[in-house]
1. Given that helix-only ellipticity at 222 nm (-39500 (n - 2.57) for each DSSP H run of 4 or more, over all residues; to 500), derived from a single structure, equals -15500, which label among I, II, III identifies that structure?
2. With distance in nm of label points 7 Å out along Cα→Cβ at positions 211 and 291 as the yardstick, tell me which of I, II, III scores highest.
3. Of the structures labelled I, II, III, which one yields 0.8 when distance in nm of label points 7 Å out along Cα→Cβ at positions 251 and 283 is computed from its coordinates?
4. Which of the displayed structures (I, II, III) returns the greatest value of distance in nm of label points 7 Å out along Cα→Cβ at positions 27 and 99 on calculation?
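Nothing in this text is a laboratory measurement; each read-out follows from the coordinates by a stated rule. Only a predicted model underlies this, so the values are computations on that prediction, with no experimental measurement involved. Cβ atoms are built from the backbone, for glycine too; each structure is taken alone.
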Structure I
């Protein structure tokens, strides 16, 4: 099969695979169920300018992502998974197209098989949309440096402004840093009128933020500017870590492409690959600002994966048979060995070696089959890669082995994930009490969402410590039950359940 046709098929499979999990998955506890509550409150008449959470403006994220989900719920329904995941799926497909335009089908395949991007493409989060917009902005900046066309600079500014409305002010920080790093590397920049592009980058977010400030007042403005922006940068109250956090986490963040990426980065400078050097500036534009921020999360490094994929694709598709290509082949052999080893280790582990109620998962046939597939595919790929001794062949195998495991997990393991990470058990515990939803109070509990959920459950109340005794049934996180212990004297514990690895208790008057 010709190389181009094979890569076309592989990229198409990567894109289609993102449609599998939404066929049966739930929203999972955390940001996804929180976003479902925001959408419910928007539908109930909450402010369009600043999506609300518990009746107050949700200041952690800009509104565009919520606007898209909210619009999709009208034709598709609030308790369908599709309104929540369609923005990410479309952004994923757009990103694959952009990577193809920038680096060919191999770059699209490498980017799409990075675990962080592939997994996030099926979620209700805005990270893939944010990254796709940054890829478009970086691509246009790339063209601007090469050709000096003002149109490309303007499109870069527009995309950056929209990205700011999707996830926040790190978008202009990254693009401006990319411009600075590339200007330093090239020792020059094209002559052009930069004002329109800078204006677009600034004015587009302000088209929302100025009206929001006027409507929300001083308190809202202070919350967004001081706490959510400056506060996260210099004095994070959550996710605080050292500046080298992302360097030490790179093997996991770039899985399964870390080892090949290291060789490709070195080879780019040895071969004086100017295109790859632009991608190095892009990597630094993501890595340096995020490393300097006080707040750190691995998901922030998604924006670094596209330039890494471009470097790896240029390296693996180079066609040279030199020392660096052989080192790249060895890096792929190491990765395939690790994948096979992970599969073998999963088969060896017994329930007795795992603590907690989830120990039974080790003996579940569906889980064991995942490890059989990973081990078997890893060994077969190793044999093929060793026999071929070709860098490109081994690179395709490094992407294909985890993709096979991803697809199997998306088909067979989502029901298990639904039981462990969704709010199904929470909903079942409430329904078991057979009381009107408005008589149920929940304290320090996830937001409720499940496919086809009875909308009446929206009337379940989030309670304050002082109002605990006003409800017939109280559901609370066991870890925080001491907060309301003084109000539980007239209640008896009637049920308990485990969700997201934590225990929760049900009390009834």
Structure II
């Protein structure tokens, strides 16, 4: 598949306003518990947001934060900002004060769209509280017409962020081109999105995986996105599936496990789904097998990065191999190399290199890291993968998560998968901790599924019986919850500080 976005490309127009011009204005774009919104209604609200932004003196290329919960105002703010030529910075609305301060200083945002529950944290920037009567009146007074700023396809559109699992998150500056490109290659080409699809996502819209799968992909074809503002739970997800009957479920392994462990899993009706996706973290084979047995719905594991915006390795509907990331999404190229960039033979593990039309411009204020990660047309991700002779890829973990223990390499993911297979373990993470002799040893942090005595010894013996002896965790710490980054990923840097 070859897709060449036009030189003048404005993704607010590409994904939203074009649907209205095509005569799809009366089609349902957004579905919430309160009401549905048509494409014409979303476009009108986005135009009012755009006019309000211009009235506030915000200029093209300036950054504007969206720290809102999923709903019509998030979508209107996103498309309104883009329409003006300004750049969207999406943030988790549940960030604490210190994290908000970091992002405000780092992005130098001109303004922030916020809700009443987090407006007080944005005092150092023009905070636009969408929940106040004053904002509602100001927004309603704006014109419902707006001419989109004529952006170039390589203008910055949205800042995405690295997971921040080992340090401060860095901004990945993504272009208008990237969002149109991967929507065509993956959203249409692999997922086969059509106007009859209704998407529902576990991750929230501020996470790039969901921005695509639960907004841009359905909007590109006139489909519908189901949105809800609160944190996702297994009970809420089953409730939303029953109420709105989505056709595509955007999922992550942690929630997949919670759904399968739910006491009513055998009573749930997921027959409306034609497929589900999984990304964000490794999907264990055993969990995938349980999903297939329980629901019989294609679950497409894949891999993407913020630096390439979205998924570029994926299983296909009707062609799934459990335990793999699938094959290359047409429109991208992937190679597996050794440390000096030379290709390795099929069957050997190496570093992932990827190129395609969704490559980011680089990291904001991180020139050294940009030069290490972006090499000409290629992005070198730091992920370890293996390609077989048939072109199927298997994930090997992050290179930073490889530990040298007793003179041998250890992949933390292997130990985590082993621990997670124990019935007493709900979730597990393994990191390297330097002991008093300066040697790195694996330490495990687990969330227990059930109370158990002497769990540390039990789990250590469990790993020793299944893996090579040097891989067992020298320490097992039971936590109520694993610490998370702003994107909801396990904060491994914070775990290393836990005694």
Structure III
């Protein structure tokens, strides 16, 4: 028996070396490609005056849509932030998704809303709409509020897409804060691309925890004080600046963040809108839109803007982070397995040959392999046949690579947008990168495995999200509970 395990050990350890080299090589290749793309983007856009787009008759019209459920503590400032965006042809559609708090009452009072009798065509089936409101005050003439029965985030977004009248819909989480030029920066590539239709675009999401926010605007950028939000700054920086930049250039993006993205409304309607039976509706919509464009043989792109356009609050505790991450895992699996036809299918070109396989192997399978590897080493240690030199060498290599990748991401940030101006904040990020593999990554791995388990037993719940709220965090007040669009079905 021992001899069998020794033979198996030799095969597994060599397999681990091959897989590790492949993973490291892929990450390095993406990072280099992202760096080159980033330098080209910065050089190309360094002297552009985006405000010229405000008066351009060619600038696309945009419906900014934001679903809201029990957001009474922050909704007034968040709407004010959306209304203050620098753009000409846009409207703001807020969807009150059956809130049980005072969200609707606050919005009606603050923005002088009244019920209006307008045509609402239900191109995508949604829960019943109770009323549509507009403001009596001309200063808020761009604001539209839809009040509907609770149906979940996807259902709320579909209701807004039904009512929107613009060429593009820009989806924003109502608890996020956009920079004033966000729509201008996001709209520019739609004017530049003439050979292919841009069906969706996304921008960098930044962490707002500990930042100073006044009247819906970021007035001072600060690094999160708590470790869990601070380490997510590293995660987001790696993901957006060192991953999605490369995949955008390769036209292999499978995901536009639900916190802020822009979509071609006509294509969204043609594919049937958001799927209300999923927990990862944002990723699945992009995959479905890409499949549709490939199947009708029309050239298209899904693009990514590296500018930091959106700031959002992230989980500050392991409990809330765990709910978020196992939901992300389930959402990723839904899209991958629902559209498994894409897997290495040359008919879908980059989407089938690169995008889908990469997400399958690196975003879904890699954490499972890591977990199996840990279990394997525990078993052979129990059997008394561990290869300790191999184990510690592998551990040190992985740790060194992870820290180096994070430091590289920090360098990207400093050389490009430099949002953290204080030296001690940069030093704190460098130190946090050294702690992440030890004190943070193991929990993320556990949450990922838990998400896999929940997916296979058929769990569809979103779970609740405890949000501090921007003002509450700044004043060190108590948390308020926000069940993030809990599903009714």
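1. III
2. Once distance in nm of label points 7 Å out along Cα→Cβ at positions 211 and 291 is tallied for I, II, III, the winner is I.
3. Values: I: 1.7; II: 0.8; III: 2.3.
Corresponding structure: II.
4. Structure III gives the largest value of distance in nm of label points 7 Å out along Cα→Cβ at positions 27 and 99 among I, II, III.
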